[in-house]
Structure 1
Amino acid sequence: MATFRKDIADAVIAAYENRNEDMDFVRFDAELFSQCPEESIDFAVMEHTSKAKVVPYVGDWSDIGAWDALYDYADKDEDQNVLLGDVMAEGASNCLIRSESRLVVAVGVKDLVIVETADAVLVMDKNQAQDVKRIVKRIRPEGCEL
């Protein structure tokens, strides 16, 4: 990364060096990390290097980069819910509900992703999980803090 996109490498290193750690979480410095240019590793490095190797992979693969993908691979209860953390569900089905810092209760809902952190609460239709990127891009310009 430093060879082809030093700006990306420097931004990530700075965010990591100014990290906060609590329990099992490593939280990069959000302000410094937000200054990192957005470019996939494919474009930033792989298209420019002559040192990459490609090997065949036989097996299942999913890029669990979205909440719906996590839902697909996680263990589910009898109502097809994925419940992580301090969560209670009554009459809920096909939901992924995750709590990090307080009780989250879901009643009579279906096909939702609900994620509670100390910073924010996300509630969305599970079928629109890829659209969360749009709201994340709005957070800083609209003066919201995470």
Structure 2
Amino acid sequence: MKIINDSIHVSTSGFSDMKDLTGEVSDKLKAHKLQSGQVTLFVPGSTGGLTTIEYESGLEKDFTEFMERIIPSSKTYHHDARWGDGNGFSHVRASLLGPSLTVPFEKGRLMLGTWQQIVFVDFDNRSRSRSIVLQFIGE
């Protein structure tokens, strides 16, 4: 059994900018030559989240519109009053989605569904440079 720590770096424009990480995670798995186990992805920070989705433009828009309906960016949040940074909505959205995701792999391949991709969503109200932590556990 091996434990391997790695990372992926992405640049985002904020406001629910969604980045497909599937290819990069697959490439890292292949480079580490693991056959069976799981990879956990984790975003350090409180305004981004990880999930799976069919990564296509229609669902990307649907997801952004859904988040805007349930956690509007135009509303005043207590966080904004305290810190004055205007990103209270970003923190609430990120906490709803969550900071981590675990995906199993077998025969050196991620066990994702046909139309399922791993995505990072940056909810902040500005562009960011982000690091996503990867921890592979397997053999």
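What follows is calculated from the coordinates using simple rules that are stated; it is not laboratory data. Since we're looking at a predicted model, the values are computed, not measured. Cβ atoms are built from the backbone, for glycine too; each structure is taken alone.
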So if we calculate relative contact order in percent (Cα under 8 Å, 6 or more apart) for every structure here (1, 2), which label has the highest result? 2
Suppose helix-only ellipticity at 222 nm (-39500 (n - 2.57) for each DSSP H run of 4 or more, over all residues; to 500) works out to -8500; of 1, 2, which structure was it derived from? 2
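From which structure (1, 2) was mean projected area of the Cα convex hull in nm² calculated, if the value obtained is 8.4?
It must be structure 2, since only it matches.
Where does the value 0.25 come from, among 1, 2, when FRET efficiency 1/(1 + (r/R0)^6) of positions 41 and 121 (r between Cβ atoms, R0 = 25 Å, to 0.05) is the thing being computed?
Comparing all candidates, it corresponds to 1.
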If percent of Cα pairs over 19 Å apart, for residues 17-88 alone is computed to be 68, which of 1, 2 is the source? 1
Computing FRET efficiency 1/(1 + (r/R0)^6) of positions 9 and 33 (r between Cβ atoms, R0 = 25 Å, to 0.05) for each of 1, 2, the value 1.00 comes from structure 1
